[in-house]
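FYI, it's all coordinate maths here, none of it is from the lab. Predicted model, so just to flag it, every value in this text is computed and none were measured. Cβ atoms are built from the backbone, for glycine too; each structure is taken alone.
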Structure 1
Amino acid sequence: MTRIDRAYVAVALALLLIGELLGFYMGMTQDMKLRSVHIALVLTGFVTLSLFGFMYRMWPSMKTGALAQAQFWLSVVGALGIAIGTYQYVKSGAIVIVAPASALLIVGTILLLWLFWTRSETV
């Protein structure tokens, strides 16, 4: 996945836009019940995934191999799952989605650490 950096930033910007629209809606209606969903979209979605994309841009040697692609999908699915699971938690108190999604993002972050540690050497 040679354009993994761009894919990360594109997903991050989409989640930022969704988070901004949700924040705008909450402000207009003066209803802050979904504040934690807004935070999950912007912090976990935008900030985390953007940083991951920037790391791949800074150290392109991390992009090679199937491990980078697996890391991307684990992290993106994890971040999306955290946002969706946070909504579910706010509405019902259930953690059926947010708990496994958090585990996916943690595994994705561990893989990113591994890729950085083993492939980020400058030549």
Structure 2
Amino acid sequence: MFKNLTQMANLMKAASNMGERLSKLKSDMEHRRVRGRACEGDHQVLVELNGLGVVQTVELSDCLLHPDHKSTAQRLILESMNHAVAQAKEMHVHGVRELTGGLDIPGLNSILDELAR
């Protein structure tokens, strides 16, 4: 029983500053950046997101602005967006795992694993 009380005390201590740590994590994620890039020959798209997945910039090669390259531009934008979103999710999951510091919160690991996919 003492072991359970110790675990409960550790959980309460960790939970007491969780709100502050969550705010800091959100702020960190707002300021961190990930990039997704897709290329096909001279055609290139670069997308930059913050750690929360909000698009910050999109850059296109000039040649992609030609009407004949519309489908290539669309495909490369999707590819670069998907790449950047995957990185942002991974960064966010890593931050949450660090935040929880190994606390055994039922179901959390499976939720984070699913989010990272």
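Work out relative contact order in percent (Cα under 8 Å, 6 or more apart) for each of structures 1, 2, then name the structure with the largest result.
If we compare relative contact order in percent (Cα under 8 Å, 6 or more apart) over 1, 2, the biggest value is for 1.
Which structure, out of 1, 2, was percent of Cα pairs over 23 Å apart calculated from, if the result is 47?
2
With distance in nm of label points 7 Å out along Cα→Cβ at positions 55 and 79 coming out at 1.8, pick the structure among 1, 2 it was computed from.
Of the options listed, only 2 reproduces it.
Can you say which of 1, 2 returns -19500 when helix-only ellipticity at 222 nm (-39500 (n - 2.57) for each DSSP H run of 4 or more, over all residues; to 500) is computed?
2
If mean count of other Cβ atoms within 10 Å over residues 39-46 is computed to be 15.1, which of 1, 2 is the source? Numbers along the way, then the final one.
On the way: 1: 21.8; 2: 15.1.
Computed on structure 2.
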